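So, here come the structures, one by one.
Computed from the coordinates by the stated procedures, all read-outs in this text should not be read as laboratory data. Not measured: the values here are computed from a predicted model. Cβ atoms are built from the backbone, for glycine too; each structure is taken alone.
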Structure I
Amino acid sequence: MSTITLFIITFLILFLCAYLYIKAAQKFGIEDVPNHRSSHSLKTIRGGGILFVISLFIYFFTQSLPLPYLFSAIFLVAVVSFVDDLKTLGTLSRLGAQIIAVVLVFYQLNLFENSIFLIFPLIIFCLGIINIYNFMDGINGITGFYSLVVLLSVLVLNHSFNGIDYQILVFGILGIVVFGFFNFRKKAIFFAGDIGSISIGVFITFLLLLFSFKLNSPVPFMFIAIYLVDGGVTIISRLLKKENILKPHKSHLYQNFVHVKSVNHLTVAVGYAIVQAIVNSIVLLVIHKSLQTQLLATIPLVLLLILSHVYLNRSLKPRIAN
């Protein structure tokens, strides 16, 4: 079977799986019920991100299970996250699964050959990325549009440096595209759920680690700079306010745009994706240069993003108070 044929068949299988999942979710009541912290007002099927997992698993099983530790990591978080979508699990259960998944990713990349003084902070950093990816999944389209930009950027990067089989990237993109057909709407048919956002987070964390160590540069992590800035600044702000950062909230910048400025969900989601695409274009232009040049180009960019985030959030405060 040719690669193109496999892509087409996978695309069709994903649509079939989507319709079957919708029927099952409606039958068994797998729905997200809005509350005072929600960014939506109607019951919506959750767990639609299972399409991304199915797409990656088609790759793994049609290619004789390459990257077995990565497969195990995604399988683990997918199962635990889907159970959490059905019935809320405790924080320790979710965090434990994520820690094991990160360890499996490190084994896949042979990172335990490095010093423990690098490994331990890196584990914390990766757990932060995975959870930020989950925290940022709060409005229609944001996870899908943003992840498409990230994976397409990695696909371009991989074309230059050949760090991984390009097919796994295409399968990931196919999963997000089909998911997007049902989610990129004013009234989404389903949400990604934890199974989607956390599984995508683990996969993207793996990819960025892979290219960072391959290129001996932290700059590939700029591919998720917007999420890191919004998530990171929000976490620091909540810690300073002595809030529980693990509890749901409406403190992210994207949430303020929706709830304070009443901006359409998809407009905000596309806006985040466009800004990240601009950042990624700059990264792709300098990634072939020396590390010094990469840092000179990206550090001011990070500072600009942080300052912009703080300014925009502060500009919303007077209206929040009213």
Structure II
Amino acid sequence: MTTLVFGHKSPDTDSTGSPIIWAWYLNEVKGVPAKAVLLGEPNTEAAFVLTHWDLAKPEIIADVEAGTKVVIVDTNNPAELPASIHEASIEGIIDHHMLVGGLKTRGPIEITIRPLACTATLMHDLMGADLAHAPRGIKGAMLSCILSDTLEFRSPTTTAHDRAVAEKLAADLGVEIAELASAMFEAKSDVSAFSDAALLRMDSKEYTVAGKELRVSVLETTAPQVVLDRKDSLMASMVDVAKEDGADQVLLFVVDILREEATLLVPNDLVKAMAEASFGVAVTGDTVVLPGVMSRKKQILPALTL
């Protein structure tokens, strides 16, 4: 039976690249038949990375069949996984996020969760010397995942180890980190083809604060004004997106990669109160700038309160 390897819904670069990396490792090194799949359409940066490194886009699946062997990467949150995940045979979890809980397995499994900025960094360590045999595309995907998750080392989630691994991969590949990161961020910033609802769901996590079900969305960009010019329609769309997704509110943080700050859209009194309580700011309009805020994982979710 083929083992499916996948990350979370709304795949970013790490949740697109890491399944490809690990499926290669299982197939070529461990002799385990494996296939990378996605739980949604990759975002524009992830699509660029696939093209740049000449990697085929994995098949997109809607759910998993009972008994299917799976390895979960870049998440351990059941809410970000297929509806039938508990019917599958979970063989392993490789992640760098907080332990959410709620997954049930049929027996003991390998779980590796480490405080690193990127799943691909963790995979680099797990693969060890075997990585030397990986084709250029696999190493390129690994480098791209790290640059994406660290925002080219700007994110506070970045560790010295993430940076060292990225620099080693770049040297091996003969790649200039700044050039690759710039091209990736340019691709990520091109959101012109996406509807407001798609933007609100593009890079989004479900989270509960003070009994409120939230969809916490982040858009990382080098051209934040392009997104902020759409703020009125985005805020209007939040109502339907929240209703359709069973949430009380959508929070949208527009992260300016170059200025290293986030702008939170403030459509109503609930978000105003949450912004003021969480970040110690005074909100006077329909947006508020949060200097230094770059990471949902490290700076946004832990701070949210009401």
Structure III
Amino acid sequence: MSTDSRSGLDFRSGFACLVGRPNAGKSTLTNAMVGRKVAITSDRPQTTRRVLRGIVNRPTGQLVMVDTPGLHRPRTLLGERLNDQVRETWSNVDVVGLCIPADQDVGPGDRFIAGELAALRRRPIVAIVTKADKVQRGVVAERLAQVAALGEETGIEWAEVVPVSATVGENVEVLVDQLIRLLPEGPILFPDGDDDATTLEIAVAELIREAALEGVQDELPHSIAVVVDEIEPREDRPEDRPLTDVRASLFVERETQKAIVIGKAGARLKQVGTRARREIEELLGTPVYLDIRVKVAKDWQKDPKQLRRLGF
């Protein structure tokens, strides 16, 4: 039996992932549980592309939250690879949470994902009704009834059913407690104080992509990818005035998209850089000089070679 030396209590540790259709609130909920941003958010479906990890430390356990892309009907090779990421992740975690938004009826996408989850054996599955603050309590009750029916339809016996609101904090701690309770007994997996197990380069790249997604239209959001080329402390700076150089490449698929991202006289790219730099400075804890170069990688979402180059 594993015990937490700080409290003498039985200690549990392990991995959990939130799954669901695109824009079900998975990333926002992950950030609320961890207590800070570890996953970018946007009202654009399929914002999450990377498997990101945030760590929730409690006296009774350590919960490693894995944020995954939304499972969707793929239209590109990138989409197929993102779906593969999701399936691989949920087959390797200890607990799975299926997110179903309260402001939408349970639909075919939810049934499809639940059907796939039903094939997981000996793994607890928690039903999470997200965005509970967006609807009246009566609607939440209707959604909970639909979730119960979904379990019966797919043969899933929900380990728990929890309505939450990540934006106002409703039941977030209840969900954390329930997920930790479902983890196996085990030691601390990451040192005390850590709350992020994502590589720095990926975290910075995602913050830049989040800034670039703001206000763009049509197909452009899916065509944006970011690769961080360098994160280095500026040499010859006094200790009380550090500066970190961050250089990144922002890729789009066509020259017309490049013009949109840059904007007239570079105005839009400057806005992207300003927003991203603030977030990166908060992440790194130092002032940042951010250099973003916009490049064209033609049809990269469909090109295996380009996908490998961009880390997919």
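Taking relative contact order in percent (Cα under 8 Å, 6 or more apart) as the criterion, which structure among I, II, III has the greatest value?
Structure I comes out on top.
Out of I, II, III, which has the highest value for mean count of other Cβ atoms within 10 Å over residues 16-23?
Sorting by mean count of other Cβ atoms within 10 Å over residues 16-23 in descending order puts II first.
For Rg/Rh (Cα atoms, Kirkwood Rh), for residues 224-263 alone, the calculated result is 1.06, so let me know which of I, II, III that is.
Corresponding structure: II.
The value 18.3 for mean projected area of the Cα convex hull in nm² was derived from one model only; which of I, II, III is it?
III
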